[in-house]
Structure P
């Protein structure tokens, strides 16, 4: 019997339907398995390709940045929650050392459980954490706008404008995708 989490994931999974509708087509093959137990991090050309496609289509403001995409062997956890990815702007010193303006780090064990749309969704989510200050050109980060627990919304309803925006965005997705 599937767990509730697995049933929910199956319900939310879109395979590669959304990415195809958006013209997002991965050409770099997925990494089959992790190289070795001693290896903690590897560069991901697969995630890089997806990031470049997403930036080209949706994030004009990030086009001039050099973003690195890295897999780490295991996703982090915060309590019981798996942290699939992290968006990390780099300091001036780090940029001198490796020439990346930002790094996206993804847990490979979590990545390999995702379908194509899920992978694009994850990279897009991490890119959404980046914001370029229009006055200074400096890269910063943006926190999650929706951070409420479903249980609280169930009892008290929507508490922030971001909650309403989130629901409207999901309703628009459903309308545009026949759901």
Structure Q
């Protein structure tokens, strides 16, 4: 099993438990803060991900950090200790991403991305967000990007669905039709 797949399984498990035993939003904040703490200290990150460091030392380090961190949700503490015991702390960043995705699904929020050739004014982005929300029946978190290769129009991606209304795509289609006819 790949690390990303394992992280998704741990993230799903943590989310399912947090739904029953804790506030899922608080758990997300706590697990993300812990992951940020680890990445902000490169020596700690190397020690926790190094297979040469014995598992009991990693577990001890996590336990000590949890004591110093103050009160955390019990589900977060248990998950971190479990990851340490199984020598899977390297999964922490991917676990946080997987947990966040589950939380968004639970809150009926979908991520969308729009790519245009030039920056889009805020009022147009708001209107696009509202249109996408009506179309999907969910709240939309829209990320706007600029890519001059689009030439004009927009490319909108919601999950794995892509709506390509770019001038570049239209030119590609026209070129293909002309090549077929020649």
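Quick note: the coordinates plus some simple rules give every number you see, no bench work behind them. For clarity, every value in this text was computed on a predicted model and none was experimentally measured. Cβ atoms are built from the backbone, for glycine too; each structure is taken alone.
Tabulated results
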quantity: Structure from which 1.00 was derived, FRET efficiency 1/(1 + (r/R0)^6) of positions 22 and 118 (r between Cβ atoms, R0 = 35 Å, to 0.05), options P, Q; calculated: P
quantity: With Cα extents along the principal axes in Å derived as 49, 46, 36, matching label from P, Q; calculated: P
quantity: Label whose coordinates, when Cα Rg over 2.2 N^0.38 Å, for residues 102-141 alone is calculated, return 1.44 (choices P, Q); calculated: P
quantity: Structure from which -20500 was derived, helix-only ellipticity at 222 nm (-39500 (n - 2.57) for each DSSP H run of 4 or more, over all residues; to 500), options P, Q; calculated: Q
quantity: Of the structures P, Q, the one that 1.7 was derived from, the read-out being distance in nm of label points 7 Å out along Cα→Cβ at positions 54 and 86; calculated: P
quantity: When FRET efficiency 1/(1 + (r/R0)^6) of positions 78 and 158 (r between Cβ atoms, R0 = 25 Å, to 0.05) is computed for each of P, Q, the largest belongs to; calculated: P
